[in-house]
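Structures are listed in the sections that come next.
Each value in this text was obtained by applying a stated rule to the coordinates, not by laboratory testing. Computed from a predicted structure; not experimentally measured. Cβ atoms are built from the backbone, for glycine too; each structure is taken alone.
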Structure P
Amino acid sequence: VFLNDEKIYTKNGWNDKYEYIELNEATKSKLKNSGNILAIHCENTAGGAHLDAGLVAEPIAKDDQVKAETANQTNVDVNATQTIYSFTCGKIDLTLTFTSPLLLSDLELISRPVSYISYKVAANDGNPHEVQVYFGACTDLAVNVPAQPVTTQQYAANNLSILKAGTIAQPVLQKKGDNLRIDWGCMYVAVPQAYNSKQYVTNAADAMGSFVKNAVSSTQEEGKQLFLNTVIPVGKVGSTPKEQFVMLGYDDLDAIQYFGKNLKAWWRLDPAKTIEKELALAATDYKSILKKCADFNTSMHKTAVAAGGENYAKLCDLAYRQSISAHKLVKSPQGEILFLSKENFSNGCINTVDVTYPSAPLYLAYNPKLMEGMLSGIFYFSESGKYTKPFAAHDIGTYPLANGQVYGEDMPVEESGNMLILTAAIAKAEGNANFAKKHWKTLTTWANYLNEAGFDPANQLCTDDFAGHLARNANLSVKAIVGIACYASLAEQLGYKDIAQKYRSSAKTMVSKWMELADAGDHYALTFNDKNTWSEKYNMVWDKVLGLNLFPKAVYDKEIKFYLTKQNEFGLPLDSRKSYSKSDWILWTAGLADNQKDFNTLVNPIYKYATETTSRVPLSDWHETTDGKMVGFQARSVVGGYFMKVLEQKFAGK
């Protein structure tokens, strides 16, 4: 980048959104009052082509805005359902808790589109003080881009004071894609009327100033980037804490389009339900819900510590809400649970099988019915005749439109193996193979495909499609072998003894051939045809977790011993081609270890990555192991895979 004939910036790489790069003082000194020339030279080596740039000045805060002092943060704690901040605000201490009550055993609760922002205040100097709390929410929550105009409303219902905002256009289910935000339905800010709060709407620039100047009246009802403001008089506060809460809700009206039919969110299955009633119920149940959340937070963390240690448990805490939030819970026209993922920041597909696969351990551990809901759409796609290929589909659309596969290339071994393995895992979790029986014909088609084409895969993509096509992929071969053995296990449970024996024998024969073809001395290779390569064999963990007894323990041990020599500061590379990795796969790979020390050695660099990365984005599952920076992907459901060790413990003895 050149400014007035002098180079001021250079970068290798690409992005897909606008970024602001701060100019240093030396560069600013080159600016003229007029006639500045900005020139950019770009080499486009791959992918799409788009370039836009400009110079902008950061807005200067108004005088009335800078009078508000900044609180001093003293602590933060992240658990499964909450993030809890501690602040000192002059003579008042503040505890601020964000709660999303995503308790997987309660479908009504995880579908209810209401979160809590709780605040607890207490004097820190022994004296009583008058306290007010201001809460502001930007209407950008209800738009795709800030330029979209919104309309707002303030009203009361069910003993609540409510602010509401949504786009004027309301294009219900009219957009699909990845880096998009919902722009239909409405956002809601609600507080109990007993708080005697003042609610009003302003533009964004005046929001904080209105509170500072006590100018608490609406100045706008429609516009762009408005603020929903709530001022709550807490009253005199001494050393005894006072606690209250604000609720943030969203009603999306229609949530998903499923093969041409618009579906409402699970909580709306009862036509009598309204967002106002859900907000009122959330307010009434506030104390009991927060207790349930606290109990679950403690229980889940304790379970994860027992499975893998403290750092491992903290990774599970970090992953829990992110994974669940990347799904939508609806009921299919056939009456089945659908728990549909969005493939965030990778391509926007809905119900991608190789996103479901890494996400699975969390749901298998805590509610296998949701796991069924992650597979049912793919089964329906094949069984309805809409998808006729002899292997499983990759996806069923682009979120939120689930009308059929949109990914341009099939992953036949990958997705068929995934579906067979996860169906067997559901049977393990539920103690029966009833779900498999419903889909036995389809499972048989996929198992036959793997039996014929899975062991030595042709040149094709797998879930790690960012790494490119690969033939004779040894880890993909493991998936096929495990998938065939899972089909045999299901057949055994259903009483199909001859089928079970046939496919079990086939899988065991493949294991022997695999060990011979992949053997590279002190490890097993990335591909059957190149012994100078290596890769994480994360698919092998299902052999251990499901108790299939396919691969000898010596195979696990050899791989783990080799991996420990290949670690970087922020984790184990995915394979010998690059130094980047996937954190979900590392935690699966670590599950092959037979002792806590080796497990910790593989897991601790991921904890270091999660807590020290300079990439300030929702947890990315694809990072560089040398510097801990995000390579791509963020906010994806696949971090549910962190729960593999928890799942292994829950399955032990089943």
Structure Q
Amino acid sequence: MKMRLYCAAIFALALFVCSAEAGFELELKGSDQKLQMSFSGDKLKSAVEIEEFFVRIDDINYDIEGEPLSLREDKGGFTGVWKLGSRKGTVSVKSLSNRFKITADLDNDYRLHRIGMKIRASEKEYFTGMMERVVDGDQGLSWQKGITQAMNLRGESVEMRVKPSLGLYAPFYISSRGYGLFVHGTWQGRWSFPDKGDEGEVSFYFYGEPLEVTVYTGGVRKAVENHMMDTGPQFLPPKWAFKPWRWRDNHHHRDSYFDGCEANAPYNSELVEDVLMCEALDIPLGVYWVDRPWGEGPWGYDELEWDRQRLPEPGKMIQWLSRKDIKFMLWLSPWTKGPVMEKTADENGWIVPGTNDCIDFSNPEAAKWWQENYIKKLLEDGVAGFKLDRGEERDHAQRGCGTIDDGRDWFEAYNDYSRMYAEAVYEISKEVRGDDFCLLPRAGYTGSAKYAAFWGGDTGEGPWGLRSAIVAALRSSVIGYPIWGSDTGGYRYDEDQPDTMMRWLAFSCFTPIMEVGPSDDKGLWDLKNGREITAVWRLYATLHDHLADYTYESAKQTQEKGTPVIRPLFLTFPDQQDCWDDWQSYMYGPDILVSPIWKAGREVARNVYLPAGESWVDAWTGREYEGGKRVEVRCSVHQIPIFTRSGAAVELPNLNQLWEESLEKVENLPKMSELEKGAKW
């Protein structure tokens, strides 16, 4: 394959023939002679065509067009210089393995407004990636009743700015044509995708330069894997992180338990209730986290000091959990709260300009002060990890609002803040605990996955909230945040929709992080339809626990090769159109296909596409199907469609038997007074 470069100027046509493996063409053509590029590859259904490069300088728009001032052929690429008004711009292209690197750099004596490009789109081309939320803007739009958008970004516009609280973004998308495109750096920007049925174009720009773009041409799966490895590799949590988790939003230390029995435990009564009830009902529990408020003061974490009224004997409590093989995690924020912390940070200039309370983690002294004086003591108390909240809430950043310690304008650095926050906690956690810790932010941008797993922010409740969480899991796996979980039942649980809670428990089983909470700060047994919900929890917590080794091995593949644990069907079977159409089905690891149900109803029929080239076994019935067709699966409220590849090594327990056992367990709930008597504190 040859790379050909055409420069059609007014008086001459220059032709260059470069590396036989380069695989792209560049030309200046048309009446306006705009610079255009075409990239080819063995896995592409058709060439990737960049139609236009554009910049806006000092309020004037320019296209990179006309005869270049200079043009130099490099090994596997080229570098050209063009005139932009009274200034110059340089564009270079480099051919690498399964990818092309494009860089556009400009003179620095100007006020750049934006720099970007346009890529031609075909009529039926499918795009996905960019963000975990279904649509950009107010996060509530993602679970608005009646929403039809799902994985496909057709017709969407995305502001590339990390937003609360569904805060996972990445300047990366994949196309059904077989390519992926990634923009390096942390500048904010905007993307637009063509409407459904339009040929149109993908257009994007960013507010700073250089513009560095990688085009991955090895197929969609390879694009996802290469992007993950280029921006990672993914942090690999310890195996215990793949066991079931439990939490509440507010841990009150009550005088009595849910059943009215007096609480006499030496530790927080709600935590004790959760742990003893799970133990009695044989519900596996590997991680327990306490959210805010857990500390002193009006913010509930002032000076990062324990509130010993709310959480008596925290050190002994953590030891008690540890003897039960339950790891303890704690909520955390990057804000300075408490008079000593605030005064020290202010006096030393360790606050991000204009935020009043965000620690400037680009300053090594600020990061070390926070790590050594605050986070380290919590780790030494036995805390095994942190839920990293609020890394994206101070989102006021505008151009010129101030610079952080590393010299970047806060407008440029804002998207990177959640990564710096995670890195700071990662460093001190690794120093104190080695590899035995887990971090769980809700916000992330390029590079964040090197330091953490993730949770899906304050997701809405009800069927539409569950629908948005399914999209978020799949999108996150594509854009480089593959170890992910959601607030099961939604952050603000709706007790009048118990069926959705049960459907959500089934879905959460097949996400790497199964975190159950906050459930309106009640035990699941204390909810409306509590016994049935608890039986479903036991069913799927047991299954998730059974799959912990399988999930961990899949996560190791993520770290080593970039292959996500959750794999939309089109990543494994890109040539089957049904795998693009059936957006809510996915592979969980290499051998399990699941298709979460989000619609309301005690019994729901789901039409599931089983990919061709494989035989599939229904985990509920044992029936085997040849792939390449859709099958209707009728699921009661406790069921989710689950299929395994025929002949796969993974073995699932007898799900029907496990369900019957779970119903039996919850028929007569134990009394907390009796559980307290048997507890060994």
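Given 0.10 as the derived value for FRET efficiency 1/(1 + (r/R0)^6) of positions 125 and 629 (r between Cβ atoms, R0 = 30 Å, to 0.05), which of the supplied structures P, Q does it correspond to?
On the way: P: 0.10; Q: 0.75.
Computed on structure P.
Here helix-only ellipticity at 222 nm (-39500 (n - 2.57) for each DSSP H run of 4 or more, over all residues; to 500) was derived from just one of the structures P, Q, and that gives -10500; the source is P. Given 2.1 as the derived value for distance in nm of label points 7 Å out along Cα→Cβ at positions 261 and 533, which of the supplied structures P, Q does it correspond to? This figure was derived from Q.
Here FRET efficiency 1/(1 + (r/R0)^6) of positions 213 and 485 (r between Cβ atoms, R0 = 35 Å, to 0.05) has been calculated and equals 0.00, so which of P, Q was it run on? Let's see the in-between values first.
Details: P: 0.00; Q: 0.65.
Considering all the candidates, the number was obtained from P.
Supply the structure label, taken from P, Q, corresponding to Cα extents along the principal axes in Å, for residues 101-372 alone with the calculated value 54, 49, 35. Can you show the working numbers first?
Values: P: 54, 49, 35; Q: 68, 50, 34.
It was calculated from structure P.
Comparing distance in nm of label points 7 Å out along Cα→Cβ at positions 165 and 501 across structures P, Q, the highest figure comes from P.
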